[in-house]
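Alright, structures below, take your time with them.
FYI, it's all coordinate maths here, none of it is from the lab. Since we're looking at a predicted model, the values are computed, not measured. Cβ atoms are built from the backbone, for glycine too; each structure is taken alone.
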Structure 1
Amino acid sequence: MTDEDVTSPSRRALIGWGGAGLALGAAAAGGTAAALSGGEDKTRPVADSGAAVPFYGTHQAGIATAVQDRLHFAAFDVTTDDRDALIAMLKEWTKAAARMTQGHAVGGGAVSDLAEAPPDDTGEALGLKASRLTLTIGFGPGLFEDKKGKDRFGLAGRRPKALIDLPAFPGDNLDAARSDGDLCVQACADDPQVAVHAIRNLARIGMGTVAIRWSQLGFGKTSSTTPEAQTPRNMMGFKDGTRNISGTDEAALKKHVWVGEKAGPDWLVGGSYLVARRIRMHIETWDRTSLKEQEDIFGRDKGEGAPYGKQRERDEPNLKAMLPDAHVRLAHPDSNGGVRLLRRGYSFTDGTDGLGRLDAGLFFLAYQHDVRNGFVPVQRNLARQDALNEYIQHVGSALFAVPPGVRDKDDWWGRALFS
């Protein structure tokens, strides 16, 4: 990234992790070219995967924004008890995020006249476009009160009631090293190197104040906020997230995603709650399962993605035509009191587990206005009955309160919380 607009397409922007050679430009699911102060993000799908998404607005970008192709998610532990140091870091993070999302380098850039000092930017994104990069921050329960009950930053009284400790669900096998965190940053982009560059620079800026607790790379979005586009497929080969909330459906976003004034607290109004779950798939077992059983488990045909008894994937499903333990039937809003989540999940592959089995699955990300009547009841329903449970296991989990957007250049991530 440079301080000048880049007009020529970058080779890196057309290459996936590991040189997969997947052209991202033609497959981009959204974006908009906009100035740094472009206001609230109301992105529509466009072909240019190098475009910039506005940073400033009522809501943080990266929630209702058209879902990008790549993800780098990082959860951080705060390693200091110094409130002023944490605030200073959040201000610097905000400045850096505002620049990187517009395709600019951090601070003075990766190359300067002072060769004796480390550069302000790590440099691996030099010459690359913004690639619809969005950076979304969230605050975990540990920021308000640590595991020992200590209120390190004077925030315990400002913890939202909905920022709960998620209950244990049947079948969970959670790894503490892949769970929780005081802060999180979700970096989404159409170029994987742009997303990785963003997290790397924030971690560098935060050195001495925060440290990465765990992180996850994701590819192949498994849900879409642009229903007019084709629904993506997950690692099991099925279309996923057909009934996801549209990023342009303001009524549904207000009802199901954004925290309202009555729910509060004040500092979180216009924000949301993010559930992150690392779900490992038993790929080898699934691959030996008959097509008929696979379709029975999901309640959809594998080719078109249509609900059982229907012709097209977006046809209204007849839940009674599915088996009682079919995934679609149990996850459907009609089976959960009308609850809807805005999903932004990604597939992942992280090598093997030492026994020759692929460590792969779904990195589930979902936004909602209250997990207590959102994710929690839906997951309880699935965990107890879903036939898919034979082939998956939840191994990582975290919950974060996601503040509203940064309004202008004088605002910063978390200002209302710390005020």
Structure 2
Amino acid sequence: MRTAMVEQMRGAGDLRTEGVTRAFSIVPRERFAPDAPLEQVYNRDDVVITKRDDNGLALSSVSAPRIQAQMLEQAEISPGMRVLEIGSGGYNAALIAELVGPEGEVTTVDIDPFVTDRAAQYLAETGYDRIQVLQVDAEGGVPQRAPFDRIIVTAGAWDVPPAWIEQLAEDGLLVVPLRLRGLTRSFALARKDGRLVSQNYDLCGFVSMQGAGANDERLILLQGEDIALRVDSDQLVTSPDSLRSALTSARVTRGSGIEVGGYEPFDDLDLFMATALDDFGLLVAKDAAIASGVVERSARMGAKTALADDSFAYRASQPTSDERTSFEFIVYGHGPHADQLVDQYIGLIREWDQSHRGGSGARVEVYPAGTDVRVPAGGRLVEKKHTSVLIFWPTSP
């Protein structure tokens, strides 16, 4: 089953280098998730939840193999490196140990003693007991083991604390699932002239950071708990009652004229919208609300939404062929200014289509908070506790 998973991941492009492929072929993933069925353990897309809170929400997990492979490929780990993993579980640390070899060093940390005890036990049982497992709040890093050639964060982070930058070697890489305006991407960040600069990024999802680095999104209920807006902490929603009223108003529906193929990724459109729109959130809805026709199916996973004081507009898609091999982006608006907001949204979809679709993507730069940052046209500066994050879109040739 491990061999079959590796072959599937190679075919899908998850595994691109010999070292990462070899690590996945060697490390027994089932030993780090002994309570899960093997079919789940060796499913390329499956997350194994190892701890939940009282409400059933995941607190710790063994990430999906394709996400782990994605981040390890981003990290470009070589033999002999010193690597810090923030967010433990054991399995990913074992993969890293295979990549750094006997001359390298791996430190894996977590704030939860349940997680670190479990990781230490499984690592020892599988022969990876030279990995250092520590229970700490990773906001302060691990200064006694620094500097690190690579820091890999396997929990969703809202910010980059100073310790992670200070403890990163001058030519090191930080790979972190960073949340920007409600969207999380795994960024590979390199040090350059006092800031971090993105080398690449990928779509991902992770359990949120706990401890001093925790920063939860806000949920604005629009129709009980069935329909809500999820907004990041940098977004101010001044009139939630007006947005609730907007939901019950007549709906504006307009096609964009922009189509995508059935398997074409368009997550960069989401990131572009989050950059371009002054007020941005995710419209989320339960199945009953979707079935009633109040909102579209895209709200099940979080429809990317333009916000105004009393109106909002979001995107969905509808098939343009009976075979469902192509889809047109449709924009829906609610509220007294829905017409203007829908037109703005469609204009941005067309701008993405003309200037950025299939291009090199966004560039992200992370500066210490308080830095005077020049923001290019069309870019956005997102202020956080420790950093100012610049995101902009170089025009593709």
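Tabulated data
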{"quantity": "Relative contact order in percent (Cα under 8 Å, 6 or more apart) derived as 22 - corresponding label from 1, 2", "calculated": "1"}
{"quantity": "Which entry (1, 2) yields the derived value -7500 for helix-only ellipticity at 222 nm (-39500 (n - 2.57) for each DSSP H run of 4 or more, over all residues; to 500)", "calculated": "2"}
{"quantity": "Structure from which 37, 24, 21 was derived, semi-axes √(5λ) of the Cα gyration tensor in Å, options 1, 2", "calculated": "2"}
{"quantity": "Identity of the structure behind 0.10 (criterion: FRET efficiency 1/(1 + (r/R0)^6) of positions 95 and 295 (r between Cβ atoms, R0 = 35 Å, to 0.05), calculated), options 1, 2", "calculated": "1"}
{"quantity": "Read-out FRET efficiency 1/(1 + (r/R0)^6) of positions 71 and 263 (r between Cβ atoms, R0 = 30 Å, to 0.05), computed value 0.85, structure in 1, 2", "calculated": "2"}
